Structure 1
Amino acid sequence: MPCNNKALIGRHGEDVAVGWLRNNGYLLHDRNWRCGRYELDIVAEKLGTIHIVEVKTRRAGSMLSPEQTITPTKEAALRRAAAAYLAQHRLMGEVEFDLIAVDDFPDGSCDVRFIPNIL
């Protein structure tokens with residue numbers, strides 16, 4: 001789905017990520033969770049582990065790869081948001097922070113990479 005609208009590109013990437021997670025045995029708890037200033041793209045679970053999944057979508061050939069966008073500031077924000085989510089939903093157990101990087105190509109195809117334990 002090639003397009004130039006940043007919000008649509010992001011939404012498409014999240015749709016692709018949700019499909020990838022479901023196809024790989026993850027149970028989705030939440031998508032686009034927000035509470036005040038806290039925000040999580042996807043919260044999923046697999047084999048008893050809660051996965052906080054950040055989704056980064058870029059047009060193929062962008063200067064920064066999706067992996068390069070996880071800065072120390074973003075890491076801290078993800079940790080705070082995850083703590084708020086887990087407390088609000090009373091979820092216990094092991095937590096893993098993952099990244100799904102989606103590269104969109106002009107022909108409408110995309111490349112999906114799952115990077116576990118980004119933090």
Structure 2
Amino acid sequence: MRKSIAYEKAFNFAFEIIKICKELKDVYKEYDLARQLQKSGTSIGANIAEANGAISEADFSNKISIAYKETLETKYWLDLLLKVGLVEDNKHSTLYNLADELGKILFSILKTTRLNKNN
């Protein structure tokens with residue numbers, strides 16, 4: 001089975017999120033924010049994986065919608081970590097831009113899915 005671009009990008013993003021969360025815990029002893037970031041950042045790909053196994057168009061759209069919302073939450077946590085000085089500007093920019101790109105891909109999928117449903 002060929003994996004979608006969204007899935008591949010989300011999987012690689014989750015890997016980067018796990019690495020930064022490990023650093024937050026090991027270096028800064030920051031467990032709560034790390035947990036929040038890891039939950040939202042890794043669930044993007046998990047929801048895309050679930051969407052790929054959807055049993056209906058509505059199920060597919062729902063899972064992609066959840067994945068999209070998780071990108072928004074992840075960007076929030078990244079901004080908060082930057083504000084409190086727990087992540088460097090360059091790392092924040094890299095991860096934020098990856099989350100933003102994922103969000104744009106997922107929103108485009110949602111628009112296309114919903115437009116096709118209405119035709």
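Tabulated data for the structure shown
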item: Computed -10000 for helix-only ellipticity at 222 nm (-39500 (n - 2.57) for each DSSP H run of 4 or more, over all residues; to 500) - originating structure among 1, 2; result: 1
item: With Rg and Dmax of the Cα atoms in Å derived as 14.1, 43, matching label from 1, 2; result: 1
item: Structure with the greatest value (metric mean projected area of the Cα convex hull in nm², for residues 42-81 alone, set 1, 2); result: 1
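We did not get these values from a lab; they are worked out from the coordinates using the rules stated. Fair warning: this is a prediction, and the values are worked out from it, not measured in the lab.
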